[in-house]
Structure 1
Amino acid sequence: MRQSTLFTKTRKSAPKDEVSKNAELLIRGGFIHKEMAGVYSYLPLGLRVLNNIIHVIREEMNAIGGQEVALPALQSSKVWEATDRWRDDAIDVWFKTELKSGGELGLATTHEEPLTALMTEYIQSYKDLPKYVYQFQTKFRNEPRAKSGILRTREFLMKDLYSFSRDETEFREFYELCAAAYKKIFARLGIGDKTYRTYASGGSFSKFSDEFQTVCGAGEDTIYVHKEKGIAVNKEVCTDEVLADLSIPRGELQEEKAIEVGNIFPLGTRFSDALGLVYKDETGEGKSVVMGSYGIGPGRVMGTIVEVLSNGDGIIWPKEVAPFAAHLISISGGNADVVSEADRLYDLLTAHGISALYDDRELRAGEKFADSDLIGIPIRLVISEKTISEGGVEVLDRKTGATTLVPESGIIEYLKK
């Protein structure tokens, strides 16, 4: 993409009501636009980042046997009444709407009920199990305090996977498989070294669940980290009994603020019992399906990456997340030869499948570099009179700050490495 054609522009400041780092940098960089409290539009650069995060999650969910679907956001009250969760005192963040023909619908907060009801059409025998079904879908939650930029919003994208197993043993095998996949996802997204599998409350579903918490000063949660074991315990459940179960002395824990970027829940048979999801085992006996729920919010992860991986100049996107692989900057000063060489390099990158944002705008070098720092593409390529005279391309690694002059003949091989 040529930056001169990008309809968004960088800004020197964010709206005064935005105090979180992720909102400030993403708005200033032209990644998102605030529509109202808790509601954001994803602009071209932001959508590319979001789709890259989705791509990583999708690959890892498919690798453990996930089958992708797309369920509606509008939900019937009937399935929710069956589990006694249509009441506002059961789920206090409902957005509900009335049909003109009469009756009430809900805007999806989650999909345990609708998917369980759907699976009654397809699961009858032990031979039909196990199954793992997931989606990327917009959720709506009437948060009383939408805040922290895209970390806590009223409309957001969610990857929610639901597992359907024959028994507790089969369920637990997949539960651990999914936990390992989550660790791999966060490693690929550049925050694996700061993200801990965290023992947490199971809420209304079970005694315990697992959260994946990324250590960050902007986090709303308090966790206690055991760095040697690579696990953590949420403050809500950090009791002597829990620590004894985990064989962790309290003195070895380190208190941290953290952002929850994912969670996995045992659901047992609560939803299958309520909605009639039953299968016949090898003897013909009817048994309830054992379920689990596994969530990651791609937008929330995006905001967390910005909170964790940025500096005073701007964002530093990890390679698998960045909107483009390289940011090509032409510093021409009106020199037609520099423009021609930058155009040629841009065409060369495109021909070799290397995505690049090409800053072909007629601006001063300082303005271009400031915008490049803010946008945060991990590799910056600079073409100028100086680089042409030296027979190379100036390459800056935003993560390390190291600058290298790479010969033009070797630039493609260098970038592919």
Structure 2
Amino acid sequence: MRITAITLGSYGDIMPFMLLGQELIKRGYKYRLASFESLRPKAYEMGLEFSKISGDMDELVGVLLGNSDNTKKAGMNGLEYLISKYPGLYDDLDRAVKDSDVLIYMQFGAIAYHFAQKYGIEVIRSMAFPFENTKCYAAMMDTLTRNSIKCYLLNVMCEKMMAYAVRHTVNDFRKRLGLKSWNIFKSYKKLRGKRILTLYQFDEVLADRDKKWKDNIYLTGNWIKQDKTIKPETEKLLDFIDKHEKVIYVGFGSMNYAHMDELYARVIWIALHEGRSVILPKYEEKMVNERFSASKDKILLAGFTPYEQFFDRLECVIHHGGNGTVHACLRAGVPQLVMVFGADQAFWGGQCYYRGLGPKPVFIKKPIDEAEFREKVTDLMVNDNYKKCSQRLSNKVTSDGLVRAADIIERRFPL
């Protein structure tokens, strides 16, 4: 049986599907990753089949998140722009899915649904944030009162907006597939009259499962594979932490944002003023050399190191609110503050606050009040309640989400 994963997103969005592929291959399945060409080497390194989908990861992230101003070429409206920009996308998807038995796709890969309908292929939905109708919370706007009808209506509206945003391309594809036209009142949650198996890559300790959701919906926990390989770069990082009393990590993943240097600098100034040392990504080396040359002994520029190898030694973490990083902080029992660039990051930042894991998130696209910004960063570092709560909940977070997901798939689609 061949399972094909249709994955369009940031590196952090796509990596869980690559790890899932490795787990399913161990169980005897064939597994293909369909994604951007830049992921081909990593897919082969991990032993996966690969099929190219036209597009560019950095462009997608920039349009939908960091630099988005919601024009015709950015934000939610940018979905149609991106899809229509690459005329080979239809052929890419057609080639990727045709000999598949099951498709698994994330939120930005839902266009594969239409190919599955045409070719009679089974499907699995899987996302890193809740995309169901619920009154419990509104995943795309965390400022609403929870457990309210407003949350429910906003969730419905978000689903319809995403369908509306890509309506032209979807109907062009459906015409080429010989299918009837699609409209926003149709649902991606059923196929051929049956509810679609849905796997959410988050833990109930972070976001409650609505009791009204049907039994086709599972909260598996975060999909991660522990990497215990200690490389020279990792040893350098651990040595830095050992030599400094209070260390924080600041990192915003693959976010594409025009004022990234300034954002990092603001956090570093506050941390140094409060007597902390800082670890941040290597790509900020030029900024550090220009602005913090006198404090370089308290700053470490680090290459990629698996979070599970050092997060539990930190005082706190400031990050972009990606699903994987939120879970990594919680597993390590370390407080966290989310800087929201867009999409589901507001939800995860809100969840961290509501669960007592850190201050309210910072929305970087809004004018930043310097006093409020300093207050939140400082509060993260000095408020012991965040540490206590993080450590208490860390004992409840799921560590085997990847295995859980594979078990569910194996039961539903046995070899």
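No lab work stands behind these numbers, since they all come straight from the coordinates. All values reported here derive from a predicted model rather than from experimental measurement. Cβ atoms are built from the backbone, for glycine too; each structure is taken alone.
What the table below lists for this structure:
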quantity: Structure from which -9000 was derived, helix-only ellipticity at 222 nm (-39500 (n - 2.57) for each DSSP H run of 4 or more, over all residues; to 500), options 1, 2; calculated: 1
quantity: If Cα extents along the principal axes in Å is computed and equals 80, 60, 45, the structure in 1, 2; calculated: 1
quantity: Test item: distance in nm of label points 7 Å out along Cα→Cβ at positions 34 and 170 calculated as 4.9, pick one of 1, 2; calculated: 1
quantity: Origin of the value 2.1, where distance in nm of label points 7 Å out along Cα→Cβ at positions 90 and 234 was derived from one of 1, 2; calculated: 1
quantity: Identity of the structure behind 16.0 (criterion: mean count of other Cβ atoms within 10 Å over residues 42-49, calculated), options 1, 2; calculated: 2
